[in-house]
Structure 1
Amino acid sequence: MFQGFRKFLSEVSGGEKHPAHFGHNDYRLAAAALLVHAAAIDGDVSDVERDKLHTLIKQQFDLDEATTDELLVEATQAENESIDLYHFTSLINRSLEDDARRRVVEMMWEITYADGKVDEFESNLIWRAADLLGISSRERIELGHQVAQRRGIT
């Protein structure tokens, strides 16, 4: 399922192994891993989802190209090694205030809407992550509607 995404990340990083730049307790790694999971949960990471993922992470965390690529590689590895969402969401809860946690959920919606549609796996993932992040159902749904409206999806 992740083979195409791994290949993309390998190409971006030149196939080289880099020492971990982002610590296991870095909320950016946790947030990026949730976004990687959102992009890949439907079994296919499209080019538009890859581009959106890269752009969101670069802009949200104010990173340069190389650091963004490094974070994506590390986030993909962390996501592949994870057994649940709790590790990521608990770190985000300890590190970020309410507005920043809402922004993580909003970014998850942006990733899932990148290809113009949200399937049941994506919707369920956002529901579970938002719940673990302390974001109410009303806020989660509202954030999804806002992202859909910005993208012209009704």
Structure 2
Amino acid sequence: MNYLIRDSRKEDMVQVLELIRELAVFEKEENAVEVTVADLQQSGFGKEKQFHCFVAEQEDKIVAMALVYPRYSTWKGPIVHLEDLIVTEKMRGSGLGTALLNEVVKYGRKLGVKRISWEVLDWNEPAIDFYKSKGADVKRDWDVVHLDEKGIANYLANI
């Protein structure tokens, strides 16, 4: 399978957003995506770059992506968070997931991070099995906590 893995470019964000929407449908959250191409372009390529994105390109079409950003652990120090690793449905099983994860791990090593972390839905057993096969420790005893925009507003209204 011929594909090229590279750092994303600003103009790739149109296709990256398509992948994000495909993931949202897979995760049964198709109406949850609020980010726009302009948001991705500003956040990834603006004055204060907020993420780094790798893409896999085949015949001028982006068929997979991995988006990461820096975080800090009070226990470990600098870490990288893998927000999403997305392989379009028709390309799953092609090795692209491994190739992108390889790039993320090499990127983390280059930055000198102490950990690379990410979340996976508890019902996504194929992804869980994939990550475990790569040596990842899937923490089944942790719950993810979010405070969305409405939650932030409600929180602030009550203090």
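A value of 3.1 was derived for distance in nm of label points 7 Å out along Cα→Cβ at positions 49 and 121; which structure in 1, 2 was it taken from?
Details: 1: 0.7; 2: 3.1.
That value comes from structure 2.
Comparison across structures 1, 2 (criterion: mean count of other Cβ atoms within 10 Å over residues 25-32) gives the highest value for 1. Highest-scoring entry among 1, 2, by Rg/Rh (Cα atoms, Kirkwood Rh), for residues 65-104 alone, is 2.
Taking FRET efficiency 1/(1 + (r/R0)^6) of positions 73 and 129 (r between Cβ atoms, R0 = 25 Å, to 0.05) from the coordinates of each of 1, 2, which one would give 0.70?
On the way: 1: 0.70; 2: 0.45.
This figure was derived from 1.
Between structures 1, 2, the calculation of relative contact order in percent (Cα under 8 Å, 6 or more apart) yields its largest number for 1.
A value of 23, 18, 14 for semi-axes √(5λ) of the Cα gyration tensor in Å, calculated from one of 1, 2, originates in structure 1.
A value of -11000 was derived for helix-only ellipticity at 222 nm (-39500 (n - 2.57) for each DSSP H run of 4 or more, over all residues; to 500); which structure in 1, 2 was it taken from? Please list the in-between numbers first.
Numbers: 1: -22500; 2: -11000.
Of the structures listed, the value fits 2.
Taken together, the values in this text are just the output of simple stated rules run on the coordinates, not laboratory data. All of these numbers come straight from a predicted model, not from anything done at the bench. Cβ atoms are built from the backbone, for glycine too; each structure is taken alone.
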